[in-house]
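Quick note: the coordinates plus some simple rules give every number you see, no bench work behind them. Here the structure is a predicted model, which means the values were calculated and not measured. Cβ atoms are built from the backbone, for glycine too; each structure is taken alone.
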Structure I
Amino acid sequence: MLRLGTREFGEHDPVIMAIVNRTPDSFYDRGATFTDEAALTRVDQAVSEGAAIIDIGGVKAGPGEEVSAKEEIRRTAAFVAEVRARYRHVVISVDTWRHEVAEAVCEAGADLLNDAWGGVDPRLAKVAARFGAGLVCTHAGGAEPRTRPHRVEYEDVMADILRVTIGLAERAAGLGVRRDGILIDPGHDFGKNTRHSLEATRRLGEMTSTGWPVLVSLSNKDFVGETLDRPVKERLIGTLATTAVSAWLGARVYRVHEVAETKQVLDMVASIAGHRAPSVARRGLA
């Protein structure tokens, strides 16, 4: 059982995490949800389309203008409080690697800390434990926040992913983070080249078989773009194909830009796997 905020998710319940960027320079939407009004509209749409988690980020993942912890808090904490007031049962996640930001957003009502940079700030897990929040433990290959991979090599990329993410998860549990609120993430593109991310996807079953729920953040990423030679705005089909494979291999949470399309893919995979009945089943019965 996965428990986040007031929600509980069963083993065969795929969970959609919708991305809401509070940044003026995000790689995908280029600041489309930087203002409060636009961001709240995005939240409303994502929830209506089936997102159970809203993931709020105040700093883009890639290189760019320096964003202080104070500025990241300004971009996220008050917005978390507003979303919490609007949606009591939606799980609110914040994408941050800084414990100062984690403190502020948990006080504002966040349920989950999405640490995409692999525990670079060891105090983050302590904040999650103190507030009873969940935690995403990600493999970033030892990369510093907001850096791109450069000639990165692994003897066995999945072995390294398992070593790091399970280690982070066990450490978090040892600090008091609820075991049913901890997820592991292979960290596609983070500290990896395209071939590493493809191998991580192909071998995702090795992660899901650990018993820790697996989150995948695949949406419109560079490994999809390079694999198909497509720019950012033409990566949806590749993203959905990767989503379907990940779902078949047992991933539980999907961090996405396109909620409605992802939901259809996940529903279809769940029905093929026998975990979900068809919405309608009339053909051949009359």
Structure II
Amino acid sequence: MDIKTVGIVGAGQMGNGIAHVFAVAGYDVLLNDISQDNLDQAIAVIDRNLERQVSRDKISAEDKAAALARIATTVTLTDLGGSDLIIEAATERETVKQAIFEDLLPHLKPETILTSNTSSISITRLASRTDRPEKFMGFHFMNPVPVMQLVELIRGIATDDATYQTLLKVVESLGKTAASAEDFPAFIVNRILMPMINEAVYTLYEGVGSVKSIDESMKLGANHPMGPLELADFIGLDTCLAIMNVLHDGLADTKYRPCPLLTKYVEAGWLGRKTGRGFYDYRGEVPVPTR
């Protein structure tokens, strides 16, 4: 199938990044969110990120203007029904995602491909709640989307080869690289990354090291560009906890038990950069460790 129009559900950090890369690649994008304020903020973020690319000579000013012109917004979910491809990038909660697909189904074209940007939830299970499990896939972008090169493609048990081949070509057209993952909890990247972050939180919880010493150790000792606690704050501690819970529930192995300190931070509403506090406090000029 030839994909020309893309509907994106959710205008948050992931949704606006996905809209950005599709618009730059020449696709017509319709971005949906429940709040017009969220949509306005998303367009402002896309504008800033495109401007950054112009300043670095990645794209021209004309490319930026053309990309912005390709993005339309709507607060009405069903407006996305005419899209060739739909990418759900809403909150990492299965009930929310299922409700979105349920509302969309009566309004879709027969050939529309449905995808989810979920970082951990079963694609087979999400697909089974739709009328087109053969045209349903996991389409997992990495954050920040305009910068990160990888896209995980996850086939559910019913996904047909035509859908997979179509999305492979789409990823290529975005200038990104596809990694094919089987439909197991958290797929490839988060199956490896999240337990590392969780172990870093345990290291802090048990008093083995401070926030600063843990992050510096992994940056200077393992050559990681960001320390694991800094990275957790960037991702969002609520997202990290949700993925650890999916791993723990889905694989029934105690090695995936979320650290109680991670749970406590989430309960406090200290979710990282997006709330101003996590393992670091971001409310001042410079981030300060909270432990």
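Tell me which structure, out of I, II, gives 0.00 once FRET efficiency 1/(1 + (r/R0)^6) of positions 62 and 254 (r between Cβ atoms, R0 = 25 Å, to 0.05) is calculated.
II
Using mean count of other Cβ atoms within 10 Å over residues 46-53 for the comparison, can you identify which of I, II gives the largest number?
I
Looking at mean count of other Cβ atoms within 10 Å over residues 54-61, point out which structure of I, II has the largest value.
That would be structure I.
Assuming -0.23, -0.30, -0.70 is log10 I(q)/I(0) by the Debye sum over Cα atoms at q = 0.07, 0.08, 0.12 Å⁻¹ as calculated from a single structure, say which of I, II it is. The partial results should precede the final answer.
On the way: I: -0.23, -0.30, -0.70; II: -0.27, -0.35, -0.80.
Going through each structure in turn, the value belongs to I.
Relative contact order in percent (Cα under 8 Å, 6 or more apart) was computed and gave 13; which structure, I, II, did it come from?
II
If you rank structures I, II by distance in nm of label points 7 Å out along Cα→Cβ at positions 142 and 270, which sits at the top with the largest value?
Of structures I, II, the maximum of distance in nm of label points 7 Å out along Cα→Cβ at positions 142 and 270 occurs in I.
Match the computed value 2.4 of distance in nm of label points 7 Å out along Cα→Cβ at positions 158 and 222 to one of the structures I, II, and report its label.
Details: I: 2.4; II: 3.9.
Computed on structure I.
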